[in-house]
Structure 1
Amino acid sequence: MTVAMISIACGFGWIILANVLALLPSRDNHWTRAYVLIAVGLPLLAWITYSNGVIVGFAFLIGGMSVLRWPVVYLGRWLRRVAGSTHGEARK
């Protein structure tokens, strides 16, 4: 097994783990699990991209964003609010 295949296998394992964690009940609406998945997923995404190329890395980025869609939505809202504010202060 090559390094490229191992990184892809780990990426698919992350996606399966993320879906299983989403099925389990949570008291904090899964935010703690989302933070852990992001902390593990970003270095994994970098490894996948480095060993397999940008196209495969982009495919796993889209897959991760589909699993963790609410953190992406809140990040987009925050960026829009910060970009639309005057003098670098966020609107209230």
Structure 2
Amino acid sequence: MQDPTPMEAGLAILYGTFVKYASGEGDNDPTTISKKELAKLLEEQLPHLGGKEMLDCLMKNLDADKDGTLNFMEYCAMITTLSMCLHMACEQCE
């Protein structure tokens, strides 16, 4: 089997990160990330993005079905949103 491309590896990491935190302690549903699990993800994986304010903002804006958790599609929206913010920040630095 060939080694994955950087993009393939990145996608696998994004998916693996979702599975890791969805399977953590929280709502006991391995298909969603609870607010507690998201707090842990942000603390461990994105520590420079902000604290409770970022957590509250993400949950409020990304929990489309308002069930108090993020499913995989909502998680993907979070990754897309954060990627767009990074892109805009990098454009301003040029």
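One of 1, 2 was used to compute helix-only ellipticity at 222 nm (-39500 (n - 2.57) for each DSSP H run of 4 or more, over all residues; to 500), and the answer was -21500. Which one was it? Value -21500 for helix-only ellipticity at 222 nm (-39500 (n - 2.57) for each DSSP H run of 4 or more, over all residues; to 500) corresponds to 2 out of 1, 2. Comparing mean count of other Cβ atoms within 10 Å over residues 34-41 across structures 1, 2, the highest figure is found for 2. Given a computed value of 8.8 for mean count of other Cβ atoms within 10 Å over residues 2-9, which structure among 1, 2 does it belong to? Traced to structure 2.
Highest-scoring entry among 1, 2, by mean count of other Cβ atoms within 10 Å over residues 10-17, is 1. Figure out for me which of the structures 1, 2 the number 27 belongs to, where relative contact order in percent (Cα under 8 Å, 6 or more apart) was derived from the coordinates. Among 1, 2, the structure yielding 27 for relative contact order in percent (Cα under 8 Å, 6 or more apart) is 1. From which structure (1, 2) was Rg/Rh (Cα atoms, Kirkwood Rh) calculated, if the value obtained is 1.08? Label of the originating structure: 1.
Just so you know, all these numbers are worked out from the coordinates, no wet-lab data involved. Computed from a predicted structure; not experimentally measured. Cβ atoms are built from the backbone, for glycine too; each structure is taken alone.
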